[in-house]
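**Student:** Structures are listed in the sections that come next.
FYI, it's all coordinate maths here, none of it is from the lab. Since this is a predicted model, take the numbers as computed values, not measurements. Cβ atoms are built from the backbone, for glycine too; each structure is taken alone.
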Structure I
Amino acid sequence: MASNASVEVSSLLVPSVVEMAKEPSTSIPSRYLRSDIEKAAVPDGDKALQIPVIDMQKLVSGGPNNSEIEKLDFACKEWGFFQLVNHGVDSILLENLKAEIAKFFKLPMEEKKKWWQTPGKAEGFGQAFVVSEDQKLDWGDLFYMLAYPLRLRNPSLIPSLPSPLSETMERYTSDLNSLSKAMQEKIAEALHMKIEEMKELVGEGRQTIRVNCYPPCDMSDQVMGITPHSDATLITVLLQLNDVDGLEIRKDGKWVRVHPQPDAFIVNVGDMLEIISNGRYRSIEHRGTVHPEKERLSFATFFGLRYDGELGPAPSLVSEQSPAKFMKVKVQEFYKGLFSRGLQGKAYIDTFKIDQD
């Protein structure tokens, strides 16, 4: 995702789903009801999918033959998703964040209007990627904003949030920014890239946040919390804010539910990293489902390349034996194209593939 300071977006304004959910289910507009939702597979033993687990402390403290680097490479190559434990983000901070976000979404509608999206802007409460009056809509509200670089941040957002949420968000986004930089270095190591090459591609980077609230719906099998998609990012770090699971990934052609460990981050490969890695790592389709009785809350932090840079396969990963699989594109154009269309699986990254035949 990109900053409104730099990108014109075409998202249309839509009503609050949190408010709509307070009404009887018979009043759900047809734009939210879907007849084409694929059912999730039930894994053996009726257990949620256990994606690879990466220990951040082992990742950063290991020597030249660090087995955790090999695990990271496997997770990014074969799964596109992993759980990150021992990540160093304070557990008390996470608990405070969870409690304060829950209160934030429960504010009266009149209060939330202070931060509601305005035409042509993605930041604030609302929905994203709404580009036509007749497309199907997701059953959920989001709060979206750019957090880094600070010089591009909307100065009226975090400072105006209720206290202590504003202070908690400042600390959390700062900690996640540091964590992302450490992750990028280890990803470069796993790819056998020079760390300096990754740093040059990322530059000052971009961090945006999307906090999601999916209200309960007793027609949950006919609505979708977030449409199947891959993230147009370098990496995404997801924190589940309550004990309601809902993230599902497409694994071996089937949708399966992910059940994270408490306070673990779920990290996934984004389209940008698939391109930089020249297809060694793959962004994976995922979606958010809705619970029939319980509200689900999640906090996604997206990390991408600097806005004035260029996106393409890392030069060190391209050779005669391994030709470029993706064309180069200016990051600015990549973001503009992203916001001009609705979410649809991996359709966007597919437009940058080079025909190998």
Structure II
Amino acid sequence: MLSNAINVYGQSNESKISPKSYVAHYTKESIDIDGSALESSWSKAKPTELFIDIEGRKIPKYKTTVKMLWDDEYFYFLAEMEEPHVWGNLKQRDTIIFYDNDFEIFIDPDNDTHNYYEFEVNVLNTLWDLFITKPYREGTPVLNDWDANGFKSSVKVNGTINNPNDTDKGWIIEIAIPFKVFKTSYYHKNIPKDKFWRVNFSRVNWDFELQNNKYSRKRDDNGKFKPEYNWVWSPIGVINMHQPENWGYVYFSSKEVGENDDFKIPEDEKVKRLLYQLYRKQKEYYKKNNRWALTFKELGSDDLLIDGNKVVKTIENHQTGWNIAVVSPYTKHLFVIKEDGKIIQKED
């Protein structure tokens, strides 16, 4: 498990957040999704660092960690959450689960910030699964009727659910998501052996109040719900989980759990982070000028460096938007970002 800081000249504050990384090891052991985590593979797997506030500034009041494994069929997760008051109310699938305390998984297999997946589960093991074609910043509809067929989860509570008369220790959720859920075509061979995916986790936690001995989200003096806490594995820098470019990296090691393996975030990821910096500057420029910038000088980015290397870049406007292209100083691959934030990589 390694973290690799990505430092790009001229970053915004949120871009200075360094994504975390995790090595998910292969397991030959059959994993029973029962919330007990009795398999030896789970005892050998290393937990993530403790979750941090989504902005990367505050230490959450309750601890959260996740372990990950994989085999030829499933991507496995084991989340352990400290919580003195375990409660939940939502029982219908595909309701807005984060209105309860919940655990959330975000996955972008191809690392282009588009066509990604979100899974939310509460302590009652109620699932909300979504397919998101583009981040919300692009005004895209969410496919709420999409189902992750074969998704399995189980919850174990160290305490009692919805009982305000005792103090609980927390809850554990064990999840298995079939790789076939992430296929883009029938014959797509998408098992990510010795590859990485962009992944993040969020734990939504609410201050609560009791009404007739029943838990509910706490309201302020004006009757409005108080804001939730957002605790995450890899901090975003802003209160917005839907920035896939800032998620963590999960590397699917072919080595069995218990063996050592390292993962270093590829240098070309620095190029992508630079492109998202320019993407945000274009959006800001349009708000102020009602047109896209035609030159890097207009964006205040005429001279850009990555690790001391001058960047070869071009900007091209067209009838429906723009493209910004950058040549990687590491691999000489061409990376292009479009007006909707989609990244295209050209290796030839």
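**Student:** Can you tell which of I, II yields 5.0 when distance in nm of label points 7 Å out along Cα→Cβ at positions 91 and 331 is derived from it?
**Tutor:** The correct label is II.
**Student:** Can you rank I, II by mean count of other Cβ atoms within 10 Å over residues 291-298 and just name the one with the largest value?
**Tutor:** Largest calculated value belongs to I.
**Student:** Let me ask something else. Output the label of whichever structure in I, II has the greatest value of Kirkwood radius over Cα pairs in Å, for residues 179-226 alone.
**Tutor:** Ranking I, II on Kirkwood radius over Cα pairs in Å, for residues 179-226 alone, first place is II.
**Student:** Can I ask one more? With helix-only ellipticity at 222 nm (-39500 (n - 2.57) for each DSSP H run of 4 or more, over all residues; to 500) coming out at -7000, pick the structure among I, II it was computed from.
**Tutor:** I
**Student:** If FRET efficiency 1/(1 + (r/R0)^6) of positions 115 and 275 (r between Cβ atoms, R0 = 30 Å, to 0.05) is calculated from each of I, II, which structure is the one that comes out at 0.95?
**Tutor:** Derived from II, not from the others.
**Student:** Tell me which of I, II gives 19.6, 61 when you compute Rg and Dmax of the Cα atoms in Å.
**Tutor:** Details: I: 19.6, 61; II: 21.3, 66.
Computed on structure I.
**Student:** Hey, FRET efficiency 1/(1 + (r/R0)^6) of positions 35 and 75 (r between Cβ atoms, R0 = 35 Å, to 0.05) derived from one of I, II reads 1.00; which structure? Intermediate values should be presented prior to the final figure.
**Tutor:** Working: I: 0.50; II: 1.00.
Computing FRET efficiency 1/(1 + (r/R0)^6) of positions 35 and 75 (r between Cβ atoms, R0 = 35 Å, to 0.05) on every structure in I, II gives 1.00 only for II.
**Student:** A further question on this structure: Taking distance in nm of label points 7 Å out along Cα→Cβ at positions 19 and 219 from the coordinates of each of I, II, which one would give 4.1?
**Tutor:** Answer by label: II.
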